[in-house]
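Bear in mind these aren't lab numbers, they're just calculated from the coordinates by the rules spelled out. Predicted model, so just to flag it, every value in this text is computed and none were measured. Cβ atoms are built from the backbone, for glycine too; each structure is taken alone.
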Structure 1
Amino acid sequence: MRRRRVAPTGQNLLTLIRHSILAAALVSAACALRDPRLSGAALPCNSSAECESDSVCFLGECRGASSGLAVVMAEVRAPADQQLGSAQRTGIDLRSSTLVNFQLQPLLSASGSVQQAVDGQPGTTVPVAGASLLLSEASPVIHDRAATVLAQADSAGAFSLSFASSTWNLLVVPPAPAPPIRPAPPAGSLSASVTNLPVVLPAPRELVTIGATILAGGRPLAGARVTAVDNGGIALSTPTSTLADGSFALQLPPGPPTYSLQIGPGAPSDPPIPAFALQGPFTSAPPAAFDLGALPGPATLSGTVVDAHQQPVAGAKVVASSLDPTGWSISRQTVTDATGGFSIAVRTGSYALEAIPDVDPSLPALSGESIVTAPSAGLTIVCPDKAIGRGFVVRPDGARVGGGYQITATRVADRLVPARLVRSTATDASGSFSIVGDPGRYRLEAVPPAGTDLPRKLVSVDLAAAGQPTEFPAVQLSPPLAVAGTVTNGAGAPVAGATVDFFAFDSTGTRSVLIGSGLANASGQYRAVLPDVPAPTQ
């Protein structure tokens with residue numbers, strides 16, 4: 001099975017966009033000048049000799065370099081029925097050329113079996129049934145779009161993996177309680193096809209067993225979840241829970257490697273177990289016992305969630321997050337009953353509390369954070385009406401667009417509420433649209449219909465609290481830049497149906513954002529329309 005991990009802000013599909021808008025030529029004082037590509041049609045051509053010096057002829061049109069958009073990234077994927085790996089590329093400078101070709105290589109494969117060495121019998125192994133095998137790219141080209149490949153060994157330990165041409169690190173996760181293992185070469189790193197690959201796990205006695213007793217204020221901390229992790233937060237052990245006396249035991253890979261202990265809540269308990277700061281790092285056994293400090297006593301936050309008309313709000317999530325600077329944190333949530341009532345088991349202290357109804361426009365909005373002290377009973381959390389925002393979309397020349405432009409609004413995450421996607425809408429015949437949502441900062445995306453030759457647009461807007469509708473500034477689409485090329489396989493044959501996605505990093509430089517997409521035709525030729533501006537994601 002092939003799976004590509006997507007960047008946590010929501011990745012959106014871009015509607016297929018066709019046709020190109022390039023500069024027209026003006027002749028003045030015997031000099032040929034090119035207009036900025038704000039409007040007009042591409043110049044037809046039969047060869048590059050008929051185009052300007054910085055343009056090339058492709059698909060019967062002269063294609064010049066960008067006016068504003070500079071370096072972008074791309075990811076190309078073949079249809080699932082073709083045994084071709086995906087490809088990523090960075091540093092695509094559209095100021096040099098908007099003709100960008102891609103070549104996809106055949107998938108590589110690895111097959112073999114997962115075995116475990118037998119104690120006291122050198123060279124003897126036994127199959128490991130049900131082990132999970134995880135491939136991750138050693139150096140992903142687009143760092144927040146690293147590919148992963150997952151497979152599971154059968155009852156005889158046999159496995160088979162398919163992966164794109166790259167270098168991959170292998171992690172094997174045997175059945176509990178054995179720890180995850182990064183196999184020794186040649187299985188630990190894969191960059192070519194291989195068969196009969198032996199993945200041999202250490203013998204049980206080679207594993208390192210560690211243990212300790214966890215105390216909280218001198219008392220055993222029972223039911224805490226304990227995991228050993230490396231300095232990147234990757235698990236080095238199977239999680240376990242502390243016993244009634246606070247003790248635990250973990251198995252680690254041979255060595256052991258440097259590790260820290262991650263201690264936090266396991267199964268729901270009353271009072272709850274906090275999430276503690278990492279303990280360590282350790283290079284050998286941890287202390288026989290360590291005390292995380294006294295914990296406050298049990299407490300409860302309870303009350304009712306109502307709307308702006310004092311009617312109960314059923315089915316709303318209520319979240320409480322601790323605020324005291326204690327070195328640990330508690331985060332708990334529940335759902336209101338039919339009467340709007342809720343009760344959350346916490347510990348004595350200060351908490352941020354918020355009610356989170358569903359995004360359905362007919363339901364009330366987020367309550368907003370309240371700072372409360374536990375224990376507290378009889379709390380009333382009021383969720384106001386959802387707010388309305390109105391706006392309109394205009395073309396690069398300032399003229400209003402027509403109907404059918406898809407509008408998607410995503411509320412930016414805050415301390416207690418993750419990103420929330422408002423139901424999509426579309427512009428009417430006058431280019432106007434409206435959204436109904438919770439007050440806050442939104443990432444607004446306008447996607448033109450296919451065939452308009454206009455790029456998608458990303459803007460940030462603020463939706464004010466309920467009352468008068470918020471009038472958004474005009475969403476002006478950026479000047480379009482047509483990028484085109486051909487997708488072929490290793491033999492030079494066209495790859496029909498390949499998807500070509502273009503990305504740019506956001507203002508933080510850490511998250512890639514889709515800025516345009518194209519689909520290869522039967523000849524492997526694709527065409528994508530991108531925003532021709534220096535910062536398309538801001």
Structure 2
Amino acid sequence: MLAEFPSVVDAVVCAVEVQCGMGSRNTAIAEDKRVVFRIGINVGDIIAEPGDIFGDGVNIAARLEGLAEPNGICISQAVHEQIRGKVPYAFDDLGAQQVKNIARPLHAFALGAEAIAALPLPDLPPPRPPTEPGALNLGLPQQRAPRLSIVVLPFTNLSDDREQQYFADAVTDDVTTDLSRINDMVVISRNTAFTYRDKPVDTRQIGRDLNVRYLLSGSVRRSGSHLRINTQLVDTESDQHVWAERFDYDSGDLFALQDELTGKIAVALNLRLIGAEAARSAEDPDAFDCVLRGRAALYNQQGSARESFASAIEWFGRALAIDQDSVEARVWSAQTLAEGVLEQLSTLPTGDLARAQALIDEIVVLSPRHPLINFAKGQVLRARHQYVAAIPEYEAAIASNRNSVQAVAAIGLCKFFTGAIEDSIPAQELAIRLSPRDPRVFNWYWRIGMVHLLQSRVDEAIGWLEKARDANPRLAGPRGWLLSGYALRGDVARAGLELVEARRLSGDNRYASVAAYKAVQRFGSPAFDALAEETFFAGLRKAGVPEA
């Protein structure tokens with residue numbers, strides 16, 4: 001028997017309750033008439049067809065079932081990583097197991113029959129009748145919805161041509177897939193979501209039926225060559241809108257358009273959901289609450305940038321104090337420490353990078369396939385000026401989540417520092433196109449401005465660098481390059497004002513002298529050094545930055 005669940009936690013809780021219930025039932029039945037189950041649980045991609053699901057994710061679950069004891073449960077490493085600290089069950093580590101028709105050994109964890117028998121028998125209420133056709137009713141007690149849980153309802157086709165429904169369905173499918181690639185996101189399967197097609201939408205009821213906190217709905221209207229997509233995100237508990245957006249396109253290459261559109265929606269939703277969850281009040285936050293608040297602090301545009309980073313690190317530290325095994329707290333701490341160095345905020349860059357590397361080393365042991373580990377590795381390598389080594393780490397991050405816009409932009413910057421200067425611009429432009437309202441969009445403006453300045457396109461450089469400064473005036477980096485541009489253009493007064501601010505905001509004192517800047521920021525090649533001398537450093541000198 002196969003069962004599909006909207007969340008890993010729900011699947012494990014259900015499995016334990018089924019085995020507890022079967023154990024209780026079997027005590028009153030003769031041994032030769034008992035029904036005994038083995039349960040295997042995996043999380044992964046599946047292929048859905050009417051009445052059936054299959055694929056590698058299902059095959060692995062079947063092999064895990066074979067590894068389970070009678071009346072026991074066996075789960076994959078991916079499942080174990082996602083339920084850590086969220087369920088009160090102590091699974092035993094079975095290590096790597098070689099199983100039939102699976103090329104790689106499976107790292108499995110088991111909850112044996114004796115351990116399950118020792119658990120208290122769940123008190124299940126009688127099944128409730130469904131409230132409407134298509135509503136799910138598992139007869140389980142209502143649990144609080146996972147924090148980052150969402151269902152994408154079928155997008156409505158508002159075009160005059162009803163045959164355009166295929167495009168609306170394709171957008172729904174792709175948004176569902178892209179959201180499922182985001183770490184910690186619980187996304188209801190497409191087949192379940194499509195049971196709500198053409199039914200009245202009661203947001204709160206759907207939230208209860210599917211045990212999700214958020215609902216995304218949308219519409220597609222196509223008229224001639226013009227395409228308009230409207231989306232809205234609703235909190236199923238309060239029935240309030242969290243986010244809405246409209247996307248307008250001229251429909252040329254529909255496949256490319258669909259790819260870009262769904263990527264934009266996924267990136268925007270990830271940012272909005274983090275902010276919405278962090279804003280929920282919690283008198284006694286658990287480790288995951290603390291991680292969410294740390295991530296929100298990282299993107300906070302209020303106060304100084306150094307305060308935001310310090311607040312994020314503090315929240316991640318609180319998460320680790322609550323749950324010493326929290327991989328999420330480690331990976332976000334490592335990223336934030338490296339980013340503090342990259343953004344010139346750290347006063348102890350060597351120590352912060354050593355802390356970040358130590359956290360990554362711990363993640364490699366605890367969760368070697370964590371989807372964010374490659375991005376964290378790339379950030380540390382880039383902060384250490386190891387640009388060539390950082391590129392494959394960022395590429396692996398994109399392979400895990402094609403909408404990782406920060407990794408896309410970071411590859412461009414690494415190419416910039418290794419001498420392929422012009423190659424940086426398309427990467428930054430792609431990041432801007434995918435996430436035009438991203439809290440880090442200033443970085444992408446800044447990098448485009450850097451390329452133009454090094455290529456002596458001073459006026460173009462100033463335009464981009466002013467956009468970067470205005471998008472985030474709390475950072476020194478864009479101001480440092482902008483002051484150089486102003487000085488090269490002959491606007492020494494403006495350059496002087498930016499120099500004062502750059503020195504005030506910089507944590508590593510690099511704008512004290514040209515030598516101080518070179519000591520903390522190495523460029524990648526002699527050719528790059530020569531360009532920087534003719535442009536960037538020449539501008540610093542004209543602005544009054546001393547040589548030493």
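Match the computed value 48, 28, 20 of semi-axes √(5λ) of the Cα gyration tensor in Å to one of the structures 1, 2, and report its label.
2
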Task: Read-out helix-only ellipticity at 222 nm (-39500 (n - 2.57) for each DSSP H run of 4 or more, over all residues; to 500), computed value 0, structure in 1, 2 - done: 1
Task: Read-out mean count of other Cβ atoms within 10 Å over residues 93-100, computed value 12.0, structure in 1, 2 - done: 2
TODO: Using distance in nm of label points 7 Å out along Cα→Cβ at positions 117 and 285, single out the structure from 1, 2 with the greatest value.
DONE: 2
Open item on the list: Quick check on the output: 5.7 is distance in nm of label points 7 Å out along Cα→Cβ at positions 221 and 357, derived from one of 1, 2. Which one produced it?
Closed with: 2
- [ ] Tell me which of 1, 2 gives 8 when you compute relative contact order in percent (Cα under 8 Å, 6 or more apart).
- [x] 2
